[in-house]
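> Structures are listed in the sections that come next.
Nothing in this text is a laboratory measurement; each read-out follows from the coordinates by a stated rule. In this text the structure is predicted, and so the values were computed from the model without any measurement.
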Structure 1
Amino acid sequence: MKWSAHLYLSSSNDGLMKRLEPTREDVTFLEKLKTTIRARTKDVFEEAKDVIKMLIKTPNNSINMLFVENAVQNTFLRYLDPEDIQQVAKLLFNMSDDARKAFLSTEPRFWVQGSYNYKTLNKPYHLPPQQMDIDDGTYMPMEMFKEQPLVGHRLLLLLVDASLASLAKENVGWIASKLPNCGRIIVKEKDVHVDVPMYAIPKEQFVAREVAASRITMDSMDAITANESYRSKSAKVQLEEDCVYLAVRGNDKWIKSDPETVARWFRKAVSRHKEPMRQICRYLKAWRDVQWEHPDLSSIALMKCVVDTFNNIEMPNSLDHSELLLTVTERLPAQLTEGVKSPDTSDDGRLLFPKANMDKAAINKIISKAEELHSTLNTALKDSPTKKQTLQLLNELFGDGVLNEEIIKPWASMPAYQQPRQPQPQNQMKDSMTSG
């Protein structure tokens with residue numbers, strides 16, 4: 001190694017992390033947006049309950065579809081498309097007594113997922129079209145029937161759709177849309193979107209979890225700060241595997257899918273390999289976002305490659321992020337060529353890369369880009385004659401946000417970052433479910 005790019009990568013003053021780290025204003029807006037969506041979702045569910053209660057109290061001979069549709073028109077559900085309004089009215093009208101009872105006895109809980117949970121959220125590079133995103137799951141603890149949630153997936157998805165559609169109607173520049181596995185709301189002005197998947201979990205397991213969690217002073221799992229002692233305790237309070245159901249549009253209806261499985265996998269990896277591993281994931285995501293406006297290489301695929309490298313080879317016993325990144329990028333092309341399997345064992349070996357039906361030319365281009373990443377990084381750190389040239393090469397990979405060439409240091413002058421990696425305390429989001 002001739003040059004160290006540790007400060008280029010990690011400095012929050014004038015390094016790459018200054019561009020990647022969401023600002024305090026960004027975080028405040030994301031938290032406010034998340035809170036707004038959760039509050040509206042709770043309101044929509046309460047209004048649906050009110051319609052059900054009205055149907056229960058009204059004599060059967062006085063109820064027809066027009067009666068139910070009129071009731072729905074007085075709620076936030078009126079912001080759905082006309083055919084969806086008819087569909088939700090029909091679903092409420094035809095609900096069985098058991099399903100009505102199950103729906104009335106529960107309320108949504110919320111659990112933030114994805115990069116916001118993993119603490120790997122980066123600010124995008126190409127604005128637009130790239131956006132910061134939050135995955136904020138809505139969970140319904142409910143009774144099960146024949147290993148399926150008693151309340152139908154279609155109704156629950158429509159309630160989420162209504163909450164997002166109503167917010168889009170009320171806020172200029174907000175756009176609500178439907179994806180196969182979730183609802184989405186986009187705030188174009190802020191280059192942000194929030195995905196809201198809907199899950200059902202067995203009520204008895206949820207109650208047992210809440211009772212256990214109350215003994216360790218449970219707060220909101222997605223608070224910005226928490227600590228490792230909390231994490232180690234709360235990790236013992238988990239739902240059983242294969243009991244979390246994701247509502248999906250189309251014929252599948254419900255599929256078993258627990259995002260906490262992947263979250264636990266990543267937390268364990270960070271606990272083992274410490275904070276530099278998490279940062280390496282962020283650098284690779286930054287490289288991807290610079291190289292492609294519309295990436296076909298997912299964040300979780302890159303994270304899996306990083307974790308596998310840290311797990312399976314003897315990494316440099318160093319805190320220098322550029323040395324660690326160089327080691328990770330050396331293996332990346334081969335990992336992509338072999339195929340990257342999901343860390344979720346319930347996925348039955350599903351590949352994160354390449355994706356199903358992905359064009360072979362697109363696959364080869366991504367692998368070629370990964371080869372260029374390592375080659376360019378290797379040249380920048382080992383062969384470049386000057387700091388200026390090293391900076392230019394690094395900026396080809398990670399964007400032009402770093403301007404100060406003095407942040408590139410001679411390798412021999414960076415002994416502090418070449419010391420063995422030691423355990424480091426790291427703030428984490430709390431591992432619990434919240435009612436809002």
Structure 2
Amino acid sequence: MLTADLLLTARRGESVRPRLLDVDDAAALEAAAELLALAEVHVGQTRGELEAALAQVRVPALREQVVRGLAELVLQRGDFAGAAGDDPAALRGALFEAGAQAWRAHAGDAPGDWQAGVVADVAAARGLTPEAVQAQLFADLRENHRLQALEPLAPRELLWRYNVAQCQGLLLSAERVELVSPWPSPQRLRQLLRYLKFFGLLFQPQEDPAALRLTVDGPLSVLEGTQRYGLNLAQFFPALLLWEEPWRLRATLHLRGTSRQWRGQGLQVLELAPGPLLRSHYRDQGQWVPPDVARFLEGWPEAAARHGEWSAAPAEALLKLPGNRFLIPDFVLTHGPSGRRLYLEHLPQPSRERVLARGRLIALHGAGDYLLACRALPALKALAAAQPWLATYQRTFLPSAVLRHLRDLPPQGALPVGDLDDLSATGDSRLDGNGDSKD
């Protein structure tokens with residue numbers, strides 16, 4: 001990902017677009033190859049040394065800003081770590097304390113007469129050589145971290161990463177993102193929706209029988225965790241590039257900050273579509289299972305042995321509803337003795353409004369076989385007490401919390417959705433839209 005000062009854009013009226021590199025351009029390929037080669041020969045050296053070497057690269061046919069952006073992406077591909085050994089902060093403390101004592105003992109002497117002896121004494125006390133002390137003294141500083149390994153990357157792949165990073169950098173300033181695509185295969189649709197949920201993005205399907213339309217909240221529309229949410233939205237973009245369908249993305253941006261190219265700008269519109277200059281670096285994993293889903297399933301057997309006779313499996317189906325809407329369950333729960341099946345969805349970022357909206361979709365589904373799990377909030381207390389389809393937990397989404405809720409359900413029969421309109425009017429207006437709580 002690139003910071004604002006490394007983004008190159010073109011503007012026309014209210015429209016903004018990233019300046020993408022031609023991945024077949026000879027000058028761009030030359031710059032990418034030189035930067036990657038420099039990084040390879042700097043394995044084992046410090047970040048500061050690598051940064052200094054990369055800063056010397058000049059390609060006359062390319063803007064300096066492009067070369068700097070490519071260099072930044074090369075640095076991001078590196079695995080850096082501090083030197084092993086004594087804690088540098090503790091080592092500095094010991095050296096400074098010994099130095100202060102030596103200074104008092106050698107008052108009037110030139111520091112050069114006794115400094116080497118201080119270093120030698122501290123080194124001997126710690127079983128080190130004086131050279132090792134000097135090497136480790138500031139090893140915890142970022143510029144002194146050493147390059148351990150570098151992700152293998154071809155020059156053209158670096159150019160594709162650069163183009164994707166240009167788009168990601170703009171999406172960090174999004175207030176709203178609209179995604180339109182012809183209806184994909186069920187497998188691709190599920191993959192996309194799983195990525196949206198995995199990155200914790202807030203999205204809403206729009207009614208359109210002819211196409212898939214999703215509205216995704218941008219980082220500037222959420223009330224808390226704006227920076228983290230923006231990074232999640234940017235990380236979602238390469239997942240979108242896995243699609244073969246001719247999708248279109250339209251984002252409303254609020255470009256602001258100190259960057260000269262954005263100074264004085266207000267709302268801008270970014271439009272993106274697939275093309276040969278954009279390629280995902282994510283591995284296409286098909287029916288991908290997010291890590292949080294996998295962890296939940298791994299913990300299920302042990303919890304089920306204590307709390308009940310239910311089994312859990314990842315849900316593969318999407319439940320399509322009238323009006324181009326759908327429910328996206330994460331799990332299918334099956335009660336062994338009776339064969340009863342329930343869908344379970346986890347809502348990672350709950351608010352009263354989002355839970356009520358999901359409840360209306362569950363009512364539209366109408367089968368009475370859908371559970372929604374989310375963190376307990378004060379604004380949801382009355383709703384959870386009145387609605388058997390809502391399972392809340394205190395801090396962490398664990399199988400034990402779901403199994404306790406299942407234990408309290410009637411053994412047979414549907415899970416009805418009560419009157420949500422009455423409950424909508426009883427919310428605590430003192431809570432913000434996210435229903436934030438420290439529960």
Structure 3
Amino acid sequence: MIKFSLEEISYTVDGELFGKNTLIEEISINSKNIKKNRNFLFIAVKGEKKDGHDYIKEAIYMGAKAIISEKIIKFSIPYILVSSTKNAICRITKKILHKTGIKIIAITGSSGKTSVKEISNFILKNEKKSIATKKNFNNKIGIFLSVLRIKKNHKIIILEIGANHFKEILEIRKFISPNIVVINNIHHSHILGFKNISGVAKAKSEILKNLSKDTKVVLNADSANLQKWKKYLKNKKVFMFSIKKKSDFFAKKIKISQFSINFVLYVKNKKYTVFIPIIGGLHSVSNVLAAVAICYLCDVKMQKIIFYLRYLKPVPNRLFPIFLKKKFLILDDTYNANFESVISSLDVLNRFSRKKIFIFGDMKELGEYKYILHKKIGMYLLKKNINLVFTLGKLSNLVSMWHKNGMHFTKREELLKNLLIKLKNFSNFVILIKGSRKMKMEKIVEFLKNWIQNE
């Protein structure tokens with residue numbers, strides 16, 4: 001982390017410093033992460049479930065040398081009093097980004113954000129010393145934690161930016177000034193907070209507001225929302241990627257096999273043969289194109305980009321393959337689910353020649369679209385050669401009810417009990433497991449891994 005004095009931090013957060021000035025080497029919002037051999041600043045942030053102010057005593061015991069708090073502290077330790085610790089972390093984030101002068105890449109969209117970020121960082125960390133948000137830390141606090149990891153040798157930070165309500169991205173944009181922004185796609189995600197897909201597009205467009213004239217914008221040319229964003233793109237450097245039509249970065253002759261993808265990539269009237277060793281579909285190609293655009297705009301030569309793509313590794317919980325005892329394959333797609341991503345994953349599952357099983361949990365935050373979108377997935381299944389469908393939750397029965405071998409459950413234990421009975425008759429199978437984050441479908445993945453390994 002970049003070092004600061006308490007006085008400098010106090011000025012940055014518009015707070016009042018009590019006690020002596022000291023040099024801060026590390027910052028944490030989790031008292032358990034504090035170490036005594038470093039000059040740690042603990043920021044007491046109030047979250048939905050826990051209030052950091054309740055852990056100030058523990059933070060001091062763990063070795064914190066100073067505190068930022070919304071309340072007066074009675075302990076004999078330097079502290080900064082502020083009106084809002086959440087605002088304080090935003091101000092510190094802005095200060096670190098400004099002080100380091102690091103290039104900022106901001107990625108948003110309904111799905112594929114993490115994949116685009118991971119692919120980009122896989123290339124840029126080797127070529128340009130990049131750092132990226134861990135996992136899916138894509139809100140204010142997640143971005144703050146990512147920025148704290150910046151070191152002197154880092155040249156680029158790749159930030160994934162999510163939202164489930166209006167003005168969330170706009171609030172984040174107040175303390176980051178990106179050099180490159182990307183909107184990967186617009187899907188039926190977090191509809192509950194945005195009312196409809198037009199609302200999703202409007203919310204994601206917040207990343208385009210008040211950009212500097214030098215900011216480069218990367219957009220999906222296959223999106224139906226380009227016209228809506230035109231007003232933000234005047235005098236901007238805009239770059240398009242597509243799997244359907246000619247663009248700045250576009251793919252043709254796409255060939256998708258069970259375990260890899262090949263296509264011809266066109267950039268600046270030059271073509272390149274691309275091989276990607278991952279399980280995926282057309283959505284995967286689109287994600288790769290977005291990442292290629294990012295790396296190209298960061299001055300990585302195309303030959304090197306193509307080279308790195310040959311060594312891509314799957315992203316955990318995103319169609320992540322788990323091979324067990326040679327004959328068994330689990331596709332762990334449990335990170336989240338929206339209508340479009342489920343359709344894409346079913347297309348991937350359908351390509352396998354072995355027995356195919358689909359285990360699906362409810363899609364959340366769909367508002368008034370929750371019934372129709374679950375029903376549409378069920379109807380889409382009729383076009384696919386899936387051998388067995390198990391669903392879990394309150395809505396996903398609208399999926400399994402369409403399938404002749406469909407079974408629905410409201411309890412995970414009952415689903416697993418019945419699944420094991422069925423699996424004893426299957427000698428060679430692939431299981432796709434998918435559902436919204438709140439459904440915790442990864443627990444099914446872990447159960448099956450243990451069961452198969454012990455069989």
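> For structures 1, 2, 3, calculate relative contact order in percent (Cα under 8 Å, 6 or more apart) and state which one comes out highest. The partial results should precede the final answer.
Details: 1: 23; 2: 13; 3: 10.
Answer by largest value of relative contact order in percent (Cα under 8 Å, 6 or more apart): 1.
> Quick check on the output: 89, 55, 42 is Cα extents along the principal axes in Å, derived from one of 1, 2, 3. Which one produced it?
2
> Suppose you compute helix-only ellipticity at 222 nm (-39500 (n - 2.57) for each DSSP H run of 4 or more, over all residues; to 500) for every structure in 1, 2, 3: which one lands on -15500? List each step's numbers first, then the result.
On the way: 1: -15500; 2: -12000; 3: -9500.
Attributed to the structure labelled 1.
> For which of 1, 2, 3 does mean projected area of the Cα convex hull in nm², for residues 163-274 alone, calculated from the coordinates, equal 9.5?
Label of the originating structure: 1.
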